[in-house]
Structure formats: structure tokens, C-alpha cells
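**Q** Once you scroll down, you'll see the structures, which are given as C-alpha cells.
Laboratory data are not the source of any read-out in this text; all were calculated from the coordinates shown. Predicted, not measured: the structure shown is a model, and the values here were computed from it. Cβ atoms are built from the backbone, for glycine too; each structure is taken alone.
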Structure P
Amino acid sequence: MQQNVYDVLKERGFIAQTTHEDKIRELLGAGPATFYIGFDPTADSLHVGHMLQLIVMSHMQQAGHRPIALIGGGTAMVGDPTGRTDMRKMLTQEEIESNGDAFKVQMQNLVSFEDGRARMVNNADWLLTLNYVSFLREVGVHFSVNRMLTADCFKSRLEKGLSFIEFNYMLMQGYDFLKLYEDFGCRLQLGGDDQWSNILGGADLIRRVHQEEAYGMTFTLLTNSEGKKMGKTEKGAVWLDPAKTSPYEFFQYWRNIADADVERCLKLLTFLPLSEIAELVAEGADINKAKTVLAYRLVELVHGNGEAEKSRTAAEALFGQGAVPADMPTATLDAAVLEAGIQILDLLTMTGLAPSKGEARRLIQQGGLTVNGRKVDAVDRSFTSADLEDGALIVRQGKKKFHRIVSA
């Protein structure tokens, strides 16, 4: 007998809150159920923060349920205030449409849309043609301003100022749930735990309009052991688009996470059996092997087996002091700059291996830096074009961070 997917998600640590736990579990155990997750296309690529949502969709689909991936072409024109201390940048309709197209391509690596197994819809199709007065009479009448102001997504904005356009966001997302219920029989909305208030608004709207039950379930946010959101580097977000974050950089991000985060990431972001994960992180096991498995599996999910193999081979070459991988993070210096010489402190801050000269100085003093395989122990050390080997300087911080400097 197949395990109820609700139990699978709970065992792996996904579930944060539910509107009706017993009823949701019953719904997911009774046969194919239609559910939806929304993605506002506010950037031209999905990022690591979206991975949990895609993995949950995949778990649900593998259990026979029907996902609806909702592209927020309409809601993105307003902007979700959740988790923001200021208003989001206003995007044009053309930018939003282009971003949505990119999302569709990336989602298909994890969710199958073939043979009607999943739907992809855009809320611009119904939100952008709404009559505002009719919307207020049919939808707005069911929302209590007093209750909305107690929602976490608005609380953080009230002190600095919440614009009226953002205040409409909860109504729009609630209307999405109502529309998907009416058109596709969707009774379950999923999302990150920061969407709890918005999800409650939609489920309550369905109950008020149709006197029918609808449910909501949120899953944990992707945070590290210190409670900070994962998916950020010195260079910014870790993207799923290989043009923005190369498969090798993506591999390195997961290979270099803290030891304390490995088990949780394996449970949430891979489909490995829990018994296999337990072996990888057992006391006395090689935690670096577990990190390599995590990195490989995630590159495989997002970019395919070929890129996963290339990334692992490149990493092994680097850690084994072998050949320099072709897709190592690279910066280009003007030939005149290298001819004149550049100090190591400037080199480290320029490559992002150190966020400041103070940190760069500390790194050198700790003895964790090499250039072209030779230890650097002087903070005033300079490098010129004469120091290039095979046309490059390979700057390495410990065993995990590195960068190639080439001359233009």
C-alpha cells in the first residue's frame, strides 16, 4: 500500500502549518487531489528559495495528485508585501511575461506537464480584466480590514508605510484560490510559511462564497541552522538559471554548506530514502561525502545528469590538486593593471573571496590562502603578469573557495 504523501512530507520535515490536518491527510489519501502553488515572476529566474516548492510539487505529483503551477502575472504587477520592509520595484507587463516564460522552462525539470499531469496557468488571464467595482462587491465584501491588519505580512510594513496597492494583494491571492476552485476543483493551496495569512484568506473566501471547505498547508522556509535563509552568496542569490549561476557554482554552494545543515537539506531537497540519508549523516560518517551527494543530486535535479557529472569531476580535480576546471569562477583584470601589479588585499575583495580588506587581512594571517598552489603569508604581497601560470592566477581560500584571475 502506497504511503500517504502527507506522511511523507511530514517525515521529511516539510510541513509547518495546516488549516485542517486530519482533513488534508484524508483528502490526500482518498485519491487524486488538485492543489496549487503560486510563483510571482518578479525576477527572470527561479532561485534556491523556490526549490522547496518545486520539490513538494514533485512529491505530490509522484503520489498521483494534480499540481497547478500558478504564474502570478497579475499579482506581480502589485507585489507581495510579505517579508518586505519596503515596496517592491514595479515591473512592466512585458518584463513580467518574460520572467514567467523563464519560470515555465525551469519548472519542467522537476514537474511533468505532459498528458495533463499538471497545469500551468497565469492569473493575469483573470486579474487584469477585472472590473474594480465588481471585484470589491463580489470579493472585497468578504474581507475584514481589522483581521487583515493583524496578518504578519502587513504588520512589518505598518510602521514604515503600507501602500494601498499592496493592501490589495491578499484579496487578489484569495481570488486566485476561488478561481482555481471554480475552474478546476482545486481545494488545497500550498506555499511557504510566510504565505500563511494569504492562504487563510483564500480558503475563507471559498467558504463564504460557496459554503464549501478548502484547505491550506504551508511548508518550512529553507533556512540554515542559524535560522537565516539559504541561497545567498557574496555575489547575490543562487539562481536556477545556468546563465546566472553556473552548474558548477550551484554544485559548490551545496558542497560548502555548514555540517549542521546537511541532513535537513538532504531530507528536504532530494528524494533519497530516509534510511540512506541516515547512513550518510550517521556519527562517524564522512560528512563531506554527504555534502557531495547533496550537491550532485541538486545539480542533477536542476540541470541534468550531464552537468552533475561535470561539476563533480571539476570539484574532484580542484580538491585533488588536479587540472583546473574549465568553469571555475573567473574574473578578468586589465593587462595594464597586472603589469603594474595588484596587491593581494585588492585581489581578494575584487573576487569576492573576502568582503573587505579587513577580512582579507585576517584570512591571510590565519594561513588559509594560496595563489597558484603557494601559500600567501604577507598582507602586502603583490602579483603581476609575471606570476601568471598557464595564463592565470588561481586564488584558493582553504579547500572550498577559489577563483581564477586572467588577463585581458
Structure Q
Amino acid sequence: MARPAALVLTPRLPWPQHDGGAIVCWQGLLATAQRYETTLISFAPPGAPPALPDEAARLGVRLVSVPFTPPPFLVAALRGLFGRWPYTLARYRSRRFEEAVRREVAARRPAVALVNHLHLATYADALAPTPWVLREHNVECLWMARYARAAGPSPRGAYAAIQASRLRRAEAEGCRRASLVLAIQEEEARYLRALAPGARVETLPVGVAPAVVAAVGPASPPIVLLAASFEWPPNVDGALRFLREGWPRLRASAPNAVLRVAGKSPPPALREACAAASCTLAADVPSMAVEFSRATVLLIPLWVGGGARVKMIEALAAGLPVAATEFAAGGLGLQAGTHFAAGETPEELAEAAAGLVNDPERRAALAASGRDLAAERWSLEAVAALQSRLLASVAGEGSPGRGTA
């Protein structure tokens, strides 16, 4: 008997896994492919068709890539004000993508579709009559509202406030139309249930495979690692703020420490700030696991945004002590002082990181508690099994016309 068919939609190719969004999409794709004959429909940069990674190919994943260049900022911004969809959704509207979805639905008659990000919920009509699951990587309207507050009374802040209001309506509509909504954290799941009464919302965390997270080793001089994808503005803003206000305090409190900023696509402003602060910048590193293995402390200076907190989870699984804001640890059920060292201002965060650099026993205690918690809550196998059960609950497997033989 053939396996039922499924579609997975992603706004970009989920490889390589250099950031939390790609990691969540990749995990969802592989977990789906373990149970279903899976077709991935994804936007991709124009040019030669991308190659499917071996791990996905072995599971029989088909790739339908749609060449795509996002519209210019001004075009998308105007559409975000006057068009059907707010800015972050308008950027991902494509007739070719919609046609690809309709074509695959007609040809494959999928039992279920896993739609990553609210950005792609706008293709709900093209998915009909397939039941679809909305994988919320973060609550879009919440992080936009936080961004608007951080921007203050400025044109940027005013535009963001308008977008936050439009996103609330779009997010509520998307959650109501989906057969199931999967939030990363229970805190976000509760918000979405209140936003869209009647919607079915469950929590599916990010998984971590300990085998692919390098073991942490000693570093001399000690390295404080600030690791993030700098394609996401809140990560850039947090890094810049820490460099301005926190790094001088850290350098004074732990003069032997080295600050290493590592991640994808650092913008010119961050490159210049790192040079001015005499700290190391490692752009587009080939392996974040190697970065973790060399670090003494992971620093997460995050004050706005949202999302999967993948770096925090990976660090806990690796036994890498973390100094972070309470916001950066939000939704994970962590206890400050037991699982991570907390600091709310850049100066407090610097003191938290310096305290870990200077206290090996405290680092060891945090590392042990973090590893235990990660093994209990974020096992990759357990998360994949939970996703499989949740998708099966809406797929109608075995019913006529739903991809079964």
C-alpha cells in the first residue's frame, strides 16, 4: 500500500540550517517525509534548480522550487498599506507559487499540507480541499508590535504599528482557516487561541539532536560568543546595542575574555561596530556547532522579536552556559539562575556573562542543568513523533481521495 501524500510549503529552501527558521522548516520536512510521500514546494533564488540534500532524497522528498525575487521594498511597503495583505505577507505573494500549489494539489491529492510561516497562509485557497497545518515560527503580529514600540514615535514606528494591526487580523484569519496551528511555545499557543477563538492550536517545540551538537571544550582565552542570523533585524539591533552599552562593561569585568560575533549575513553597520569595538566578527561560519564547541559562554542580547529560540535550545543541549535577557529565554520554561544567567540591560547582561567567565563552578552547574532539561524536553525523535501524530490527526488518512491506495 502506498503511503499518503503530503505537501510542505516553505518561504525559502530549508538548507543549509544556518538560522532558526531553516532549522524548524528542515525538521518539519524530514518528520513529514518519514510518514508521507512528501513534496516540498519552496521559493528559491533564480538560477539553476537547487539540489536536494541527501537526507531528504533518501526519504523520497520531491522538490518543486519556484524561482523568486522579493519585490522592491517600496512596492511591498505600499502593498502592505493598501493591498489585501500586510507587508510581511505581501512580500511572498507570487502567481507562479500559487500555480505550483494548485498543480501539486491536483496531481498528488495530498492528505495534508504543512505550511511554514504565516507568510504562506495566503495560499489557503490554492490548497483546497487539502486540510492544512499552519506552522507558526513566531507570532508575527506580536513581534511587529514590539518592533513598533521599540521604534517609537517615528515614521518607521508608525508604519510598524499599522502593520501590527493588519497582521493581527491576518494572523487570526490564518489560524481560523487552518485545520491545526502549531506554535513553537505554549505561551505563543495561548496567545493564538485568544486571538482566534475556535482555532485548534497545539505546541510543537524545536528538536535538538545531541549527536550533531559538538561537545563544549575549554577555550583560552575565554570566548563570549554572540551567535545569530543577522538577516533578522532584532538580532542586529540587539548586537549593536550590546556592543555600544554592554561590551565596555564586560571587558572591564572580564578583561581576559574575547567577544566573538558569529552568524549569517552581518550588515555593514554591524561590521563597522565590531571593528570599532575591537571584537572578532565571523561572518557566515560553516558550522555553528564548532563555534559552540570553542565558546565559554553564549550571549543572547535580544529585546524585541520572537521565534523559536533555537540557539538557546542548542546551547543548552551542548552544555554551553548562556547569558541572556529574560525575553530571549521567553516561552521555554527556563529558570534564571538555574538554566541561564539573566540580565535585562546591556550592562546587566555584561555582568552576567562576566560572572560566568570568572566562575568555572557556576558554568558547570548551568551546563549540567541545561543538558538535562534539553534531553527531557527537546529530543529530536520525540518532537518528530509528536508532529507525526498531530498531522495524522487532521490528515483523514485512509479516506477516499486522500492519497491512499
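**Q** Mean count of other Cβ atoms within 10 Å over residues 29-36 computed as 22.9: which structure among P, Q?
**A** Considering all the candidates, the number was obtained from Q.
**Q** With mean count of other Cβ atoms within 10 Å over residues 69-76 derived from the coordinates and found to be 12.4, which of P, Q does the value describe?
**A** Q
**Q** Looking at structures P, Q, which one was Kirkwood radius over Cα pairs in Å calculated from, given that it came out as 23.6?
**A** For Kirkwood radius over Cα pairs in Å, the value 23.6 is produced by structure P.
**Q** Out of P, Q, which has the highest value for mean count of other Cβ atoms within 10 Å over residues 53-60?
**A** P
**Q** Comparing P, Q, where is distance in nm of label points 7 Å out along Cα→Cβ at positions 37 and 309 highest?
**A** That would be structure Q.
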